[in-house]
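Take a look at these structures.
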Structure 1
Amino acid sequence: MIEENGNNVWPLPKFYFTVKLDSQYNTASFQEVSGLETVNQQIEYRYDNSPQFSTIKMPGIAKLGNAMLKKAVFVKDNSFIEWYGAIKMNVIKRETVTIQLLDEQGSPKMTSTLQNAWPTKISSADIKSDANEVAVETLEFAYEALTVSNGS
């Protein structure tokens with residue numbers, strides 16, 4: 001077992017987190033966050049005429065995924081729909097979204113920051129007459145940069 005300063009080290013649970021949005025939205029309650037990813041394109045370069053070693057692979061432009069956030073639907077809570085509705089002629093208010101993974105005491109242990117995030121899609125909850133579940137909507141955000149840091 002791994003030990004650090006005499007204390008056991010355990011993996012962080014993924015169910016205890018906060019999501020903060022800049023400006024007017026402050027902290028929002030979400031039940032799920034996914035899509036925090038960066039993928040580098042793979043580019044092959046030809047560097048030699050020999051058939052055995054003709055190409056090398058190099059990293060290209062990094063592509064970012066879209067973040068998917070799921071949250072419960074609340075009465076009179078239209079802040080995200082209003083933000084989405086503000087998209088006009090390629091002009092949208094961009095936000096910084098901060099997602100903090102917390103430990104048992106509520107202290108941030110890992111922070112993911114999405115720079116210049118804006119909503120690209122809002123999906124309303126599925127409605128079924130035979131279901132007994134909370135209505136959940138899905139928000140999809142595009143972002144231009146993802147930074148991950150340890151601690152707050």
Structure 2
Amino acid sequence: MSTLRPRRTTISGARAQFAGIVADVMNASPTGALVRTAHQQPPGEQGPLLLETDETSIPLTARVVRCEPLAGPLGTSKGQFALALTFVNPSAEAQARLAQVCKVGRRAESAARRLKVSLARRCPACKSRNVARESPHRYSCCACGLVFTGMRVGFLRIAR
């Protein structure tokens with residue numbers, strides 16, 4: 001029997017400290033998080049986690065579920081790893097704070113889903129022009145690492 005996982009939410013600017021290692025939070029849910037770090041961790045390792053956002057810090061205990069090297073545009077993620085963490089027995093207070101953080105993140109995601117229109121090829125997140133074309137209609141930003149879709153209509157460029 002499979003169980004449904006809670007929706008994962010991108011939380012911009014969030015950082016995490018797992019077992020003394022600082023990492024960027026790629027996405028989070030009330031049950032776990034995906035973080036990017038320069039340090040490889042073995043699956044099954046458990047330790048303290050401090051999830052920090054602009055508004056709050058949430059102390060948790062987490063276990064590494066998966067650790068994989070990141071693949072990215074033009075080698076920008078070389079030496080980086082994606083750690084999938086699951087939260088171990090979070091308190092009721094921590095669960096409530098996680099739910100609130102994810103709710104705020106979902107509002108920001110809905111605003112980010114809007115189409116961005118410009119005259120030049122730009123990243124829809126950071127507005128950088130340092131963009132690499134990966135395939136037709138698929139681009140990656142070399143500045144922030146975002147992978148996005150885009151197309152040209154006449155002289156306008158549309159990205160999302």
Structure 3
Amino acid sequence: MPQLPDVPLPGLYGDAIMDHYRSPRHREPILQPDVESHEYNPFCGDEITLQIKLDDCGRVAAVSSVSQGCSIIQASASMMADVMPGRSLEQLGQLSQTFRSMMRGNSPASEALLQMGELPALQVVRQYPVRIKCALLPWVALEEGIEKVQARSELADS
């Protein structure tokens with residue numbers, strides 16, 4: 001990883017983003033994950049592998065979010081992983097929609113903000129439209145993973 005300055009950077013690189021970039025959380029691989037997806041942006045080289053282990057009640061017991069690329073994807077992936085434990089896949093889907101809405105310029109309701117951890121720090125990315133895809137890539141991986149689980153469930157039910 002390149003050496004980064006210890007002074008705050010203006011604009012896009014706020015403290016929370018730089019903290020999650022320098023020290024990403026939840027990077028340990030999960031053996032036999034219930035949900036796994038991989039996304040790659042060939043235009044910039046950003047990529048993420050997301051793994052989720054569910055408990056018996058269908059809630060996130062463990063998450064692994066390993067990303068490579070710019071500071072924005074790494075911060076978004078780390079912040080997303082921080083708020084996932086204890087949530088159901090349905091709740092994660094709702095959180096994903098809230099995050100997408102926030103990235104389109106809508107302000108989340110107070111209750112939603114309380115459940116987003118440090119994710120609102122990524123609102124600054126809206127000022128740099130070309131970087132929004134960087135922030136959204138982990139969420140695309142999450143949504144793809146949820147769709148895979150739902151498809152398996154539907155096949156098992158039929």
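Given a value of -4500 for helix-only ellipticity at 222 nm (-39500 (n - 2.57) for each DSSP H run of 4 or more, over all residues; to 500), point me to the structure among 1, 2, 3 it was derived from. Walk me through the numbers on the way to the answer.
Values: 1: -1000; 2: -4500; 3: -13500.
The read-out comes from structure 2.
Here semi-axes √(5λ) of the Cα gyration tensor in Å was calculated and came to 35, 26, 16; which of the structures 1, 2, 3 was it taken from?
Going through each structure in turn, the value belongs to 1.
Distance in nm of label points 7 Å out along Cα→Cβ at positions 46 and 102 was computed and gave 2.1; which structure, 1, 2, 3, did it come from?
2
Only the coordinates and a few stated rules stand behind these numbers; no lab work does. It should be emphasised that the depicted structure is a prediction, and the values quoted were computed from it without experimental measurement. Cβ atoms are built from the backbone, for glycine too; each structure is taken alone.
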